[in-house]
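Derivation of every value follows stated rules applied to the coordinates shown; laboratory data play no part. As the structure is a prediction and not an experimental result, all values here were calculated from the model. Cβ atoms are built from the backbone, for glycine too; each structure is taken alone.
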Structure 1
Amino acid sequence: MITARNLTKRFGRLVALNSINLEIDEGFTLILGPNGGGKSTFLNLCAGLYRPSRGEIKVLGENPWSNDGLRRRIGVSFDPPALPKHRTAREWLGYLAEVKRLDEDEVLKAAELFSAVKYLDRKMGEYSAGMLKRISLTQAFLGKPELVLLDEPLANLDLEGIREVTEVIGEQAEKGANMVVVSHIWRPLVEFADRIFVIAAGRVVLAGTPEEVIPQIEEI
């Protein structure tokens with residue numbers, strides 16, 4: 001699904017990712033690590049928002065940078081959510097559905113996943129942080145994409161929201177959805193993970209199955 005070779009990303013003098021190599025197969029991949037370690041930078045490179053400073057990254061076999069065709073095949077939820085405040089969620093999701101060549105029924109199906117249907121017609125500038133998170137997750141699963149990238153899907157949710165969203169993510173994983181998830185709140189998601197990568201100081205420091213990686217994290 002994703003291949004990185006000597007992948008490096010710099011922001012001025014800051015090296016966010018330092019020549020990392022990894023391969024992500026189908027299934028559920030969890031990416032963990034400290035703040036500022038490079039996790040979200042990696043996800044943004046996968047989404048094509050950043051161009052590598054050096055090395056390469058391929059997503060579904062393609063270069064993701066400025067690749068509109070690839071963007072129709074993947075779904076992304078950013079943290080914090082990047083949503084237009086003066087639009088309703090229905091307008092925004094309808095626009096994304098047009099870009100992905102989907103009908104309106106797909107918008108409702110995705111919104112139902114995250115209990116977002118009841119406030120589709122409110123302007124998103126009026127939303128709470130939790131409501132924005134649900135719409136951001138809705139857009140990621142719109143139209144059953146080949147690959148879903150989730151940045152902190154459990155952030156800004158109350159305990160009930162965490163339970164509900166974890167349940168939906170687990171159901172989608174069981175149905176065969178391919179997901180790459182960056183999360184600080186990771187314990188509820190471990191049971192769904194096929195593999196875990198730990199990125200710290202711009203490098204991959206641990207990689208393997210949950211059974212291999214979690215005991216090493218807990219020892220730190």
Structure 2
Amino acid sequence: MTVVMVVDDEAHIRELVRLYLEDEGMDIVEMANGEDAWQYYRSHTVDLVVLDVMMPRMDGWELCRRLREAGDKPILMITAKGEPMDRIKGFRLGTDDYLVKPFEPLELVMRVKALLKRYRISISQVVKLGSVTLDKTSYHIRFKDTGQTDTIPMKEFELFFQLASHPGKLFTRDALIQQIWGYEYDGDTRTVDTHVKRLRERFQSYEHEFRIVTLRGLGYRLEVYRD
């Protein structure tokens with residue numbers, strides 16, 4: 001069963017989220033502050049975390065940062081803060097999605113389902129983008145429309161696979177550098193821009209199916225237009 005940890009100091013919010021997600025067959029773990037949530041996460045299996053920002057003992061910003069450093073489980077922020085800079089801060093710290101209070105419970109359910117689907121795609125060794133298939137077991141790219149198989153430079157493939165594994169998710173340049181080139185990389189982060197440019201040129205004829213989008217001042221995300 002899918003385990004969702006809901007972290008919010010407001011008991012009625014936790015109860016609301018629990019009722020709706022339990023109706024979808026999910027197992028809910030409730031935590032009233034970030035510190036308890038972090039301790040629980042370190043020793044238990046959790047598939048997705050729904051968290052508030054303003055909490056005692058450890059706020060949602062710090063919890064989000066720790067969760068992202070610990071792994072790539074999906075994170076959904078629910079908060080009363082709706083200012084653009086707050087959303088940007090959340091994405092930079094690693095949240096996957098953002099929902100502002102008061103929210104429609106059914107929208108929360110749909111966002112949680114979308115994040116779980118995205119995560120399950122991310123742990124697969126094969127990702128499909130319309131008629132293009134990326135196979136990480138062989139580092140081959142297959143084209144359904146032509147029947148051909150091709151290869152591209154490894155770093156380009158790894159960058160493409162990372163973006164394609166999380167369609168719709170924003171990745172900062174720094175995050176991509178760490179995930180593709182490693183923490184010890186001391187080169188210019190603009191190398192990400194160069195690799196993205198090459199990928200766009202290679203797959204220009206497939207822009208009606210998917211496209212790598214630039215979010216000015218933030219980073220990149222891959223948008224899919226045809227499954």
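With distance in nm of label points 7 Å out along Cα→Cβ at positions 114 and 146 as the yardstick, tell me which of 1, 2 scores highest. Mind showing how you got there, number by number?
Details: 1: 2.3; 2: 3.3.
Evaluating distance in nm of label points 7 Å out along Cα→Cβ at positions 114 and 146 on every structure, the highest lands on 2.
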**Study point:** For helix-only ellipticity at 222 nm (-39500 (n - 2.57) for each DSSP H run of 4 or more, over all residues; to 500) computed as -12000, the structure of 1, 2 it came from
**Key:** 2
Review point. Ranked by percent of Cα pairs over 25 Å apart, which of 1, 2 sits at the highest value?
Key: 2
**Study point:** Label whose coordinates, when P(r) over Cα pairs in 10 Å bins from 0, in percent, for residues 10-49 alone is calculated, return 23, 60, 16, 2 (choices 1, 2)
**Key:** 1
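Here Rg/Rh (Cα atoms, Kirkwood Rh), for residues 98-193 alone was calculated and came to 0.94; which of the structures 1, 2 was it taken from?
On the way: 1: 0.94; 2: 1.06.
Value 0.94 for Rg/Rh (Cα atoms, Kirkwood Rh), for residues 98-193 alone corresponds to 1 out of 1, 2.
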Exercise for review: Identify the structure, out of 1, 2, from whose coordinates relative contact order in percent (Cα under 8 Å, 6 or more apart) was calculated to give 27.
Suggested key: 1
